[in-house]
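Below are structures written as structure tokens.
Any read-out appearing in this document is the output of simple, stated calculations on the displayed coordinates, not a laboratory observation. Just so you know, these numbers come straight off a predicted model, no measurement behind them. Cβ atoms are built from the backbone, for glycine too; each structure is taken alone.
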Structure 1
Amino acid sequence: MNPQKPVGARVKISKNGPYLVSGGLPLHKETIGTNEADESVKWQKGQPYPAQEEYALCRCGHSANKPFCDGTHAKVGFDGSETASREPYLEQAQVIRGPTMSLTDVEGLCAFARFCDPRGKVWNLVNETDNPTASKHFVSQTCDCPSGRLVAWDNETGKPIEPAYEPSIALIEDPAQHCSGPIWLRGGVQLTGADGFEYEVRNRMTLCRCGESLNKPFCDGTHASIGFSDSE
């Protein structure tokens with residue numbers, strides 16, 4: 001995948017502490033909207049937080065001032081060790097080739113948003129991409145995947161099909177699962193590890209904010225199983 005060009009905005013992971021955001025990244029909430037069958041079908045944008053040039057987002061899940069850090073990580077002895085693979089996305093991805101489009105999938109990045117499930121699941125839809133209706137659903141469902149676990153590719157051009165995002169951060173809410181989801185980095189924001197490692201710049205990625213992911217700094221869906229709540 002051709003990496004996004006880094007922007008001035010950055011997120012720096014502090015050792016066993018918060019995400020340090022700089023560059024004036026806009027912050028707002030995004031809610032997973034569902035249909036009558038409780039399938040994830042649309043994103044609903046919430047009101048933005050007041051603009052700040054720099055701010056620190058809670059990473060341990062215990063701040064009393066969520067989504068912002070209040071120093072609780074030190075009191076609870078939070079272990080924020082980064083255990084996720086640092087290999088580029090495509091080196092980790094499984095490839096499923098369809099007739100006109102293909103799908104890449106890095107299962108370890110799953111944030112449990114479930115946009116991949118409707119209409120028979122994207123892993124089946126990719127095999128029907130020569131059908132215009134199936135192709136449309138395949139593209140929309142992969143582009144709605146917040147973590148970028150799933151990416152659709154045009155076979156003819158060899159290029160990924162990505163939603164257009166301005167550099168921003170969204171805080172995911174998941175009413176259908178009665179929980180709050182991860183921090184959603186969008187638009188090619190540079191993420192830097194506590195040791196200075198610069199992660200691959202991507203259009204979409206989701207960061208753990210419940211403190212319990214086994215794939216830190218990335219979300220692995222644990223927020224749903226523990227019922228994490230962003231109660232401010």
Structure 2
Amino acid sequence: MEASVRDAYGRASRSPAPLRIRDLPPEERPRERLARLGPTALSSRELVALLLGTGARGASDLDVAQALLAGGLRDLASRSLGELVRTHGLGRAKASRLLAALELGARLASHTVEDAPVLRTPAEAARYLLPRHACRPVETFGLLALDARHRLRREAIVSVGCLTGSLVHPREVFQEAVVARAAALVLFHNHPSGDPEPSAEDLALTRRLAAAGTLMGIEVLDHLVLGAGRFVSLKERGVL
């Protein structure tokens with residue numbers, strides 16, 4: 001239905017109704033184009049619209065998708081469920097479906113050909129971690145548990161929130177390592193600001209966990225701080 005608006009002279013006029021997917025010619029609809037040409041032929045706006053399925057009052061699914069992508073895909077991937085739910089046209093179910101799709105994409109991007117990737121260098125570990133964790137909207141601390149040949153045995157999130165010694169305790173870190181029968185660990189956390197430069201707290205926590213690892217007989221190989229497409233290795237900085 002068209003909405004009534006007034007022009008600059010106060011005269012009543014009608015604004016065009018939002019363009020819905022079903023208003024397009026059948027051959028131009030995203031679902032039909034995907035079936036005919038494959039998903040790579042669709043724009044990000046069309047892909048998001050397909051995930052949403054429906055629009056909202058006064059906004060089509062394509063309009064809502066366009067609004068969500070105003071800051072780009074990276075910005076969209078960094079939003080929390082609460083932030084998405086506040087977007088016009090998104091309820092909890094649609095926002096959850098969108099986050100699930102983004103997480104699946106991030107997991108696929110982090111996979112290698114082998115089931116158990118070998119992470120021998122900071123760059124290899126960063127290539128695995130950046131797509132999965134760099135865009136998280138809150139600071140998240142985790143670990144990669146490796147075997148003696150540096151093959152990944154387990155990935156675990158230990159803490160979500162401000163990175164402090166009280167939230168990241170050696171007990172929780174090495175409990176995960178013992179369960180995985182790890183020979184070594186790569187620690188990681190993200191900076192939601194996008195700047196991976198480590199803080200004084202990051203350095204102190206790294207030294208504390210490395211000392212605990214020495215006592216446990218599980219070497220802490222590195223601690224990677226993840227930012228927007230960048231990382232800092234505390235091993236390369238000489239902290240470990």
Structure 3
Amino acid sequence: MPELHWREHELVRRFYGPSAVGEVERRFLEAIERLVRPGDRVLDAGCGSGHLFTYDLRGRASLIVGVDLSPDVAQNPNIDWPLRASLTALPFASETFDLIICKHVLEHLAEPDSAFRELARVLRPQGRLLVLTPNRFHYVPLLASLLPPALQRLVAIGRGLTPVEVHPTLYRANTPRLLKRLARQAGLRVAVLRMFETPPVYLAFHPLAFALGVAYERLVNRFEALAPLRVNLLAVFRKP
């Protein structure tokens with residue numbers, strides 16, 4: 001199978017300008033910056049190797065722990081303490097963390113209800129859980145669910161993931177309604193839940209595909225009635 005040639009930065013600059021490169025990561029980082037407080041203990045849940053998303057909370061957070069099933073967690077530059085563990089069985093005492101961040105992980109969970117309960121358990125009172133995940137009703141997840149695993153793997157590796165970081169996508173926690181239900185069952189309250197569309201970097205293997213994605217992005221971002229068709233779900237949950 002031929003390797004896909006990704007042209008993400010080139011096409012984003014052509015259609016949007018240089019400031020739009022890495023927009024999803026920038027928005028997530030801005031959300032982290034708003035939520036982190038001096039002395040916080042932070043858990044990066046499903047952090048992977050960290051090479052696709054970097055941040056620096058040192059000097060503000062007192063401890064940054066990263067958890068992932070991948071051995072690449074040991075190379076993550078964002079964290080102080082790497083651990084290999086499942087989100088459904090976290091090796092921490094209850095009420096350990098002030099802030100949990102979880103980027104592009106929920107779509108891979110086979111048991112999101114168990115994961116939410118564990119994340120809520122290790123949060124301190126007034127703790128915050130920040131998640132970013134794709135909307136299952138967007139065309140990308142819909143198409144991805146139809147692709148054979150080998151092609152899904154090729155696309156993920158083409159976008160910069162290492163083979164060990166490529167996991168099946170299940171989309172069992174990937175609508176606003178599901179997120180609200182999972183949070184409620186875990187004893188969390190929804191503080192923020194919004195949807196946004198960004199440059200279609202997942203179509204950067206070909207300029208024509210990217211141009212069609214740009215047309216879609218501009219349409220769904222223009223009309224609020226089309227918000228349920230935007231790809232990104234960003235949510236903040238709080239523990240009472």
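Here are a few things to note about the model shown:
- Set 1, 2, 3, criterion relative contact order in percent (Cα under 8 Å, 6 or more apart): the highest-scoring structure is 1.
- Label whose coordinates, when helix-only ellipticity at 222 nm (-39500 (n - 2.57) for each DSSP H run of 4 or more, over all residues; to 500) is calculated, return -3000 (choices 1, 2, 3): 1
- Of structures 1, 2, 3, the largest value of distance in nm of label points 7 Å out along Cα→Cβ at positions 59 and 219 belongs to 2.
- Among candidates 1, 2, 3, the computation of distance in nm of label points 7 Å out along Cα→Cβ at positions 75 and 179 that gave 3.8 used structure 2.
- With Rg and Dmax of the Cα atoms in Å derived as 17.6, 51, matching label from 1, 2, 3: 3
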